[in-house]
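Down below are the structures I want you to see.
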Structure I
Amino acid sequence: MRFSLFGIPTEVQFNFWFGSLMLGLPYLQAEFKPLILIWVAVVFLSVLAHEFGHALAIRAFGMHPEISLQWLGGLTSWSGGRDLARWKRIAISFSGPLAGFIVAGVVYAAILIRPELLHQSGSGAQIGRYWALRFLMGVNFFWGIVNLAPVLPLDGGHILEHVLGPKRARMTAAVSMTFGGLVAVWAFVSGMQWMGFLFAMCALQSFQRWQAEGSSSPSRSVPARSVEAPLSAELERDLRRASAALDDEHFDEACRLADAILAKDHPLPGRIRALEILGWAHFRQGSFDEAITALRELQKHGRTDAALAGGLLFARGDQVRARSMFEEARAAGDDRKEVVGPLIQILIAQGDVPRAAAIALDIADTLSDDDIRRMAGVAEEHRAYAWAARLFETAFERARNTEDAYAAARARALEGDVRASLILLEKAVKSGFADAARLRSDGAFASLCLAHAEAVAALLPGA
């Protein structure tokens, strides 16, 4: 189910309805049979309001949000703004629960003004209204409170993360793990199985993240270029030679040169750069144990390379910890291909294609046209049509390729945004598209041709 509300693309996955039904199973036994349907409708509206709170804050900061409702909640992703100030990220995280509190407050105010709204004697409509109002108040207030718990990946956990900052990522994971575990135990003891399961899963993810931030997997990236200290001309020359050997894929030579630098008593900045070169040379050779040794030496000096650490975890199949490393690196402003490439692969493998597409769009200026098209194709294949359209349109703006404009129009049509599709189709025609038969036979454009038959015919006679 896909639609656009106030210009924000929104997707409701089938598993969201399944999750809502599971939460409302006790209501199947109610004497008032429509109660389960009222529950599902209230959960849908409440989660949608929560995610729109996030989305409107994101748009207020000049970015482009997209909403996806899935399982027991939702996800609001966006493109652009990777260098957002902490207070803006905190505002975005808090805006979701705030929207729920506003909904609950409006319902409560209405009941105070008109107490008869809660009378449930009489017709089925009155009973339905009674339960709808109770559910709206309870779900929005209760879910808002739960979401503000300092547990990742809940909003409260993200607020804690932004308050403490990337340098205290392990502390964030520890607080999240501890609090989540305590709430899970309390919920199970109190008979609230769903809440116990939710917080147990959050605590487990936080524990994995805490491990990833530990001694074997340093928490954030400090690229070699950020280390500034005067180095001798001889050392600079040797480092350039080692780096060039690495770039030319002469890995044995890069290792030899880096080892020669480390064998001498050089200043710390030079040793750090040599260790990074050595680690990458071993990694790209497939000598993972040696690369890990180099990483551990880096950590002794208070430095590391999250791209390399994440790459090693990714190579060994630990996608959860690798994703954590790459996400931390991006949060610190590191958008190197060694970070973004594997991260996008992990997100696609985990089914989080909208997030992968958002990252690709965010760094589109560093990608080739073919890479943008490939990511757009993946997004379309996974029904993330809004992101596919944005990526295809980005490719068109760069290369002015007619097929890119046509593909963007097609993706918008599949999304259900026929007006945007018509605008993009007009761009395709102006750039040279003239295959009316192809457009006519493409089922993606059926709604467009019905809704705007005259406009399409004017653009492309015969279509």
Structure II
Amino acid sequence: MNATPSLGTMGSREMIDACMQHSLFSWSATGKVDPIPIARAEGIYLYGPEGQRWIDFNSQLMSVNIGHAHPKVVQAIQEQAATLAYAYPGMATEIRARLSLRLAELLPGNLNTFFYTLGGAEANENAIKAVRLYTGRHKILARYRSYHGATNGAISLTGDPRRWPTEPGMPGVVRVMDPRPYEFSFGSTDEEIVANNLTYLEEVIQYEGPKNIAAMFIETVTGTNGILPPPKGYLKGLKTLLEKYGILLVCDEVMCGWGRTGKLFAFEHGDIVPDICTMAKGLTSSYLPLGVMAVSDPIANHFRENVFWGGLTYNAHPLCMACALAAVNVIVEEKLVENSARMGDVMHKHMERLAAKHRCVREHRNIGLFGLIELRKNSAGERLVPYGGSHPVMGKLGKFLKDNGLFTVLQWSTVMCNPPLTITEEQMQVSFEIIDRGLTIVDEVFEQ
């Protein structure tokens, strides 16, 4: 066995070879990945061992909301590590108290009680337990254009193709179509879409038996499956419909929460408060792993008298909670939510410009700094990539972006546009200039 090199001494090739030889990469056949070697990161930039630089135009996994290496968060982690790095979950700690008080202050309505996990999937797993224990019902409604995590229950709630290899999965999941399905349309206006989708959903509820359904899980704004903001009036209409049958609403804000959409929480756009909200990613800006299930007062009161059958070794981990408190305070105090809303307008204008210039652009959409550009293969508007499929030009586009200093995620026919909430107008301009040049590659394969 070779001696391990000192930290900071590996070159790109050595780093890549060791990672590919001795680790597995998510959602990938390891022999087919082409990872970017990263030595450090700061602000919106990633740096390689030889000084390479990339703009992080996807905030890694739509999660580094405050940008990389923020000194206030780094300091908070260091101070907590020197004070109390870990405590048994059944103990009370000052950082647990402080973070819980801060979250109760920031979350709207009666979302005042929190169960801490190590990520979004675990938050959703515990929300599954909570809704079933609280209601005494078993079935759960979920949408096809959704992603809720890779653990057993969360991947069962997920609608996209990543669930297929793990099926049959958790029993009791009933999937329904989104307000904006992949091909089928519920209407041409928001009013039509909402009315038709909720009529359809109510019929599904009748078929499944309202007394059997504990909750409906939604991504408030659908993430990797298309950055799909809900139509105007949908969230309020959905909440009213579910309340009619005593069905809880769980809003998964793992990706869209903490300022990403131009509000602190995406459900605020719809003027509602869910019964449960799950969070992660931007909660700590992913400096350390932490997820949260926030529950309403009635649910919290139920579990003051009844056992909540959930537990984790790293529940309420002090180090992660110190990171979260610092990251949340940065978001609020440095007005990153406001910057997200303002820069979302700037992003939209860049997208409009590219749509007018490149025939390969099918459509674009964003809400705050949560956006994407969707590509087409022909003038009929057919998506470049079929549902769950691929196209060789997407690999070429990805390589071009990487070679020209921009990191983002390409998902099927889409180019993700989710930079840190700290991005400036100048940095946005540079990013879209790179994307602009990259789209000429896709224009070359455009079919009339």
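Quick check on the output: 17.9 is mean count of other Cβ atoms within 10 Å over residues 128-135, derived from one of I, II. Which one produced it? Walk me through the numbers on the way to the answer.
Values: I: 17.9; II: 20.9.
The structure behind it is I.
Between structures I, II, where is distance in nm of label points 7 Å out along Cα→Cβ at positions 16 and 312 highest? Each step should come with its number before you reach the end.
Values: I: 4.1; II: 3.4.
With respect to distance in nm of label points 7 Å out along Cα→Cβ at positions 16 and 312, the highest-scoring structure among I, II is I.
Determine which structure produced the value -22000 for helix-only ellipticity at 222 nm (-39500 (n - 2.57) for each DSSP H run of 4 or more, over all residues; to 500), calculated from the coordinates; the candidates are I, II. Display every interim value, and only then the final one.
Details: I: -22000; II: -12000.
Label of the originating structure: I.
Taking 56, 39, 29 as the value of Cα extents along the principal axes in Å, for residues 24-143 alone derived from one of the structures shown (I, II), identify that structure.
Working: I: 56, 32, 18; II: 56, 39, 29.
Traced to structure II.
Of structures I, II, which gives 90, 69, 33 when Cα extents along the principal axes in Å is computed from the coordinates? Each step should come with its number before you reach the end.
Numbers: I: 90, 69, 33; II: 59, 58, 44.
Among I, II, the structure yielding 90, 69, 33 for Cα extents along the principal axes in Å is I.
Can you spot which of I, II the value 2.7 was calculated from, given it is distance in nm of label points 7 Å out along Cα→Cβ at positions 208 and 416?
Details: I: 3.2; II: 2.7.
Structure of origin is II.
Of the structures labelled I, II, which one yields 20 when relative contact order in percent (Cα under 8 Å, 6 or more apart) is computed from its coordinates?
On the way: I: 9; II: 20.
Label of the source structure: II.
Rule-based calculations on the coordinates, nothing more; no lab input. Computed from a predicted model, the values in this text were never measured in an experiment. Cβ atoms are built from the backbone, for glycine too; each structure is taken alone.
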